[in-house]
1. Out of P, Q, R, which has the highest value for distance in nm of label points 7 Å out along Cα→Cβ at positions 188 and 300?
2. When Kirkwood radius over Cα pairs in Å, for residues 156-259 alone is compared over structures P, Q, R, which one is greatest?
3. From P, Q, R, which structure was helix-only ellipticity at 222 nm (-39500 (n - 2.57) for each DSSP H run of 4 or more, over all residues; to 500) = -6500 calculated on?
4. Using mean projected area of the Cα convex hull in nm², for residues 172-339 alone as the calculated read-out, with 14.3 as its value, let me know the right label among P, Q, R.
Structure P
Amino acid sequence: MPNTSVLVVGGGFSGITAALEAAELGHEVYLVEKTPFLGGRVAQLNKYFPKLCPPSCGLEIQFQRIKKNKNVKVFTLAELVSVSGQKGDYTAKIRIRPRHTAPGSADLSELAGELPARADNAFELGLAKRGPLHLDMPFAFPARYVLEKDELRAADLETLEDNEFIDLEETEKEIEVCVGSIVVATGWKPYDVTRLTNLGAGALDNCITNMQLERLASPCGPTGGQILRPSDGAAPKRVAFVQCAGSRDENHLNFCSYICCMASLKQATYVREQYPDAQVTIFYIDLRTPDRYQKFRARVLADENIRTVKGKVAAAAQGEGGQVVLTVEDAVAGTKSHETFDLVVLATGMQPTLSGERLPIDVPVDEDGFIVGGEDKGIFAAGCAKKPLDVMKSAQSGTGAAMKAIETVRR
């Protein structure tokens with residue numbers, strides 16, 4: 001009897017899509033996500049293409065589909081430990097870390113507020129702190145708080161004592177599942193911005209990444225949706241976007257991340273919607289807006305307060321009053337100048353999560369960390385584990401991977 005179950009590694013948009021497509025065709029699916037919640041990078045966005053919807057728009061629909069489908073078994077705080085076997089007959093060992101909160105969706109916000117924030121909030125990309133008991137977003141799935149036990153202090157233990165919704169004795173566990181095929185949807189991570197020292201990354205408070213701007217613009221972000229300078233909370237009047245920050249660079253990322261140009265155009269609209277008098281400048285090498293995004297580009301650039309400069313930003317330095325001074329070249333005019341901005345946004349590239357990391361799965365990756373094979377073994381890459389993609393194409397990729405996985409197990 002062939003094993004028709006499918007393992008999906010990664011609970012971002014492409015992984016969720018792959019899991020649902022397989023499950024809705026009657027296959028048992030195990031969805032493994034290493035963080036406490038599903039949603040991946042999409043959950044951190046303010047809006048996403050092509051409709052400029054908030055992430056809750058697409059994700060909540062997917063979460064409802066998961067809830068209604070008994071074929072999907074979701075494991076969060078879970079990591080793949082080992083995989084053995086062969087195409088059509090794999091045994092996967094999964095390690096699940098304790099959540100330390102009771103099953104269900106109890107509202108623990110009041111209790112969370114009694115535990116002081118002190119750890120960097122990874123979901124907010126370092127723009128805020130969080131306490132040891134947290135729920136990263138209002139539409140989180142599962143809608144269940146997670147308690148970081150190793151961050152607790154003695155006073156916290158007294159606060160949590162005898163609380164029926166807290167289980168400090170919960171321990172790590174391992175399970176084994178048997179599957180016929182595997183979908184790897186491990187997604188992407190922002191390129192390490194601290195390596196871009198010439199652009200002020202990590203040294204200048206008002207020099208942030210494109211993903212950090214998404215969090216500032218998000219209504220559930222650290223500023224309640226207000227785009228403010230991190231240094232003083234002031235509204236920026238002059239904003240610069242620096243394209244290819246680390247991308248298309250032999251010292252950093254050799255490839256184009258595909259989505260960055262559209263993301264900066266989208267984020268320029270965030271700024272202009274909030275600040276009608278703000279001036280936005282986009283410094284670029286090539287402004288890439290393929291296919292359906294050409295009309296969007298034309299609409300954004302019709303705004304007289306948004307200008308584009310074809311040229312490289314060589315350096316960023318601290319100016320007066322928290323301003324950032326950019327050394328820029330205009331490749332068309334053939335000039336070099338210094339321009340001052342209140343806020344600088346670095347369009348950092350999309351690096352595959354597997355760059356510098358290893359999964360216990362025998363799949364080949366290229367020098368950048370993208371998966372480039374494995375289909376002959378019944379292992380299929382989806383989304384940005386394969387190449388840089390936008391949300392819509394990530395979903396399409398997830399569907400394609402699911403169909404291939406199903407074809408494998410049905411054989």
Structure Q
Amino acid sequence: MGPLVPDIISGEFNYIIALVIGIGFGFALEQAGFASTKKLVGLFYGYDFTVLRVFFTAGITAMVGIIVLNHLNLLDVSIIYINPTFLYSALVGGGIMGLGFIIGGFCPGTSACAAATGRVDGWAFLLGGTIGIFIFGEGFPLWKDLYIAEDWGPVLMFEQFGLTREVFGVIMILIAAFAFVITQMIENRINGKETKWFKPAIIKNSIIVATPFLIVLTVIITPNRTEVMNTRIDEKIAAGECNPKMMDADKLAYELTNQYYKYNVIDVRTPEEFKAFHIPTAINIPLDEMPNLENLDIVIQNIKTNVFYGADIYQSQRACMVSKYFGKSDNFALNLTADEFNKQYFQLADVSESSSKSDVEIFTFRKEAGVKMKEIGEAVANLDKPVQKKATRVKGGCS
């Protein structure tokens with residue numbers, strides 16, 4: 001259930017939903033005739049292209065869904081797992097799969113569907129697949145080099161062609177429409193039927209093709225959620241309506257050393273900059289990743305006050321405005337950059353003998369605050385570490 005688990009659907013309930021979906025999928029396969037070898041191998045002989053139409057339709061539907069959800073910032077495509085491509089094993093495995101399909105008349109999924117309906121050929125195919133899996137697993141050292149050869153990693157076709165995801169989607173929709181028309185003509189020719197194009201069918205099919213085409217085209221010509229947010233923030237900045245609340249660095253240091261648990265200190269720099277130095281107890285959410293759903297759950301909370309800081313004041317102020325845009329009003333932008341904060345509390349230069357009493361007091365406060373912040377940061381970090389248990393010898397008895 002992907003992004004719905006564990007935030008919306010519990011892990012246990014996820015299995016129940018998966019079972020229901022699996023039963024529904026099997027039912028749909030059987031009703032579509034995919035439990036019949038005659039229906040399935042029709043693709044290879046040209047008399048029935050149902051398999052191509054069904055899987056092409058499923059692929060286009062999933063593709064359009066991903067494009068739309070990504071456009072609305074409801075899906076982070078960067079965390080979708082892409083199977084790595086091992087070229088030689090893919091070619092060999094594809095050849096074996098194709099031969100098995102044409103000889104046995106099933107693929108693994110449809111064989112299970114056929115077996116569930118009591119078909120003997122489905123059970124035979126499942127048995128053969130099980131034996132093949134066992135042979136592959138036991139003999140893996142023999143063909144391991146071939147299996148991992150030519151590792152291309154996760155390959156995305158639109159990247160290989162130098163296209164955007166949306167443009168590639170439009171091309172695939174047009175290819176699917178063309179394939180449906182051509183395969184219908186081939187199918188009719190093989191079955192001895194005359195191909196006739198009736199007006200109602202043309203209108204219906206045109207609407208079916210136009211719907212995903214227009215959806216993707218709309219995504220291309222309209223700004224996404226992040227772009228809309230940035231535009232509105234820029235308009236408010238230009239109009240002088242955005243004035244983020246600023247927090248003095250000494251005020252933040254005082255609060256962190258006395259009641260750090262009331263503040264959500266957020267570093268909006270890159271992970272590399274954060275790793276090099278960050279304010280103790282701070283968390284890292286890069287500015288351009290703040291609109292992501294998983295980050296908004298951290299930023300838009302009702303318990304702590306957000307304090308943003310970055311490589312420059314602009315970053316912290318903009319992060320403050322982004323948070324406010326999504327509904328969190330209790331925000332502050334730090335009046336120092338990360339480097340300035342580091343120098344002011346952790347790389348202090350000693351005061352001179354001629355320094356005033358006020359300068360000495362400020363120096364003392366900042367030095368002590370730096371030490372306390374480090375101690376608190378280490379203590380908070382240790383809360384997430386597992387407890388180390390040591391075995392000890394039990395003493396007792398009469399000794």
Structure R
Amino acid sequence: MSEAGASQVDDEKRVSWAELFFDLVFVVAVTKVAALVASDHDWPGLLRAAVAFVPIYWTWVGAAIVTNLDDVSRPAMRLRVFGVALAGIFMALALNSAYGDRGLLFAAAYWAGRIVLGWRGVSRLRDGVPLNPYTVSILATGPLLVLGALLPGDWRTLVWAVAALLDLASPSLLRRRLLGLHLDAGHLAERFGLFVLIALGESVVAIVASVPDDVTVLDGVTVALAFAVSAGLWWVYFHFAADAVRHALATAAVQLDIARIVLSYGHLLFIGAVITVSVGLHEAVADPRHHLSWPATGLLYGGAALYLATFGLTRWAMFRLVSITRLTAAAAVLAALPLVPHLPSIASVALLALIIAALNAVELSRNDRIGWRTLLAHRAL
């Protein structure tokens with residue numbers, strides 16, 4: 001490596017130990033979200049789980065942006081990060097009964113976490129509050145969550161859904177105000193990759209937690225196949241896509257658009273999809289001989305299809321290129337979905353593992369012709 005290259009590597013912002021410690025809280029939160037999905041497979045249940053996940057995810061995203069823009073080695077900044085982590089702990093603690101008697105705890109913890117993240121904007125009230133996603137959360141979505149927590153049943157879900165949509169929409173609605181944002185590409189890409197890794201870790205936990213005490217050969221084979229699914233999803237992201245995200249963020253004319261579409265929105269879909277896959281794997285591994293129900297099939301195969309199809313969105317947003325192989329694999333997963341409830345669980349897992357392995361094998365063998373670097377180079381000629 002040249003001296004210039006070595007200097008560039010040394011100057012890169014790195015993920016800190018404080019940020020990794022912060023992420024441990026969200027390992028627990030993701031596990032709780034998966035438990036919420038597992039407890040209720042129908043569409044209203046999935047909607048409630050998604051609505052509850054958005055504030056958790058948005059808290060993590062807000063912290064990732066703040067630590068990207070600031071120096072986490074400063075004690076004051078570390079304490080700020082730990083304060084948000086504490087809010088995340090209370091959100092995770094409340095999640096099981098967020099639609100019951102712990103709704104107010106969940107809402108108040110989110111609001112407190114966003115206040116800690118955006119306290120600088122609030123502290124300058126006499127100069128006018130800067131309008132950004134943090135102040136939107138402090139002045140609008142946090143209070144909406146608290147209001148929703150005081151309402152019963154479907155009204156709570158409705159108000160929380162409005163709050164979640166407002167949070168997610170704020171970077172787009174305030175795009176002009178945020179255009180000057182300058183982000184460290186390597187650090188932020190790594191942070192979002194770590195959250196994908198947290199979700200994939202939940203899939204491994206779900207596999208292991210499903211195995212009965214008296215492990216049979218059939219159980220062992222199913223565990224191996226389920227792990228092949230999890231490892232295959234890891235390969236799709238970290239072998240092929242992680243560097244593309246970093247490159248796109250580093251070279252974008254408008255970093256905000258990559259951060260908004262690929263990181264904030266795309267990774268919400270990635271992580272949500274992996275959580276649903278983990279719940280589906282849990283059910284499949286628990287009894288390899290039984291047939292998955294339609295809802296469990298939707299979680300396993302629908303989640304995998306969503307995960308693969310989302311790469312179509314992110315590649316187009318980054319490079320204006322079509323991800324033919326991944327969209328084809330997503331279509332293959334959806335085409336196989338109607339067959340799955342008629343197969344033993346072990347066969348269902350094996351079929352999904354095969355489709356994902358075939359995708360990775362095709363992309364590996366054709367990377368010199370269809371990889372994003374090659375396609376961008378051809379476009380430049």
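1. Q
2. When Kirkwood radius over Cα pairs in Å, for residues 156-259 alone is calculated for P, Q, R, structure Q comes out on top.
3. This figure was derived from P.
4. P
Every number here is computed from the coordinates shown, using simple stated rules; none is lab data. Just so it is clear, the model here is predicted, and its values are computed rather than measured. Cβ atoms are built from the backbone, for glycine too; each structure is taken alone.
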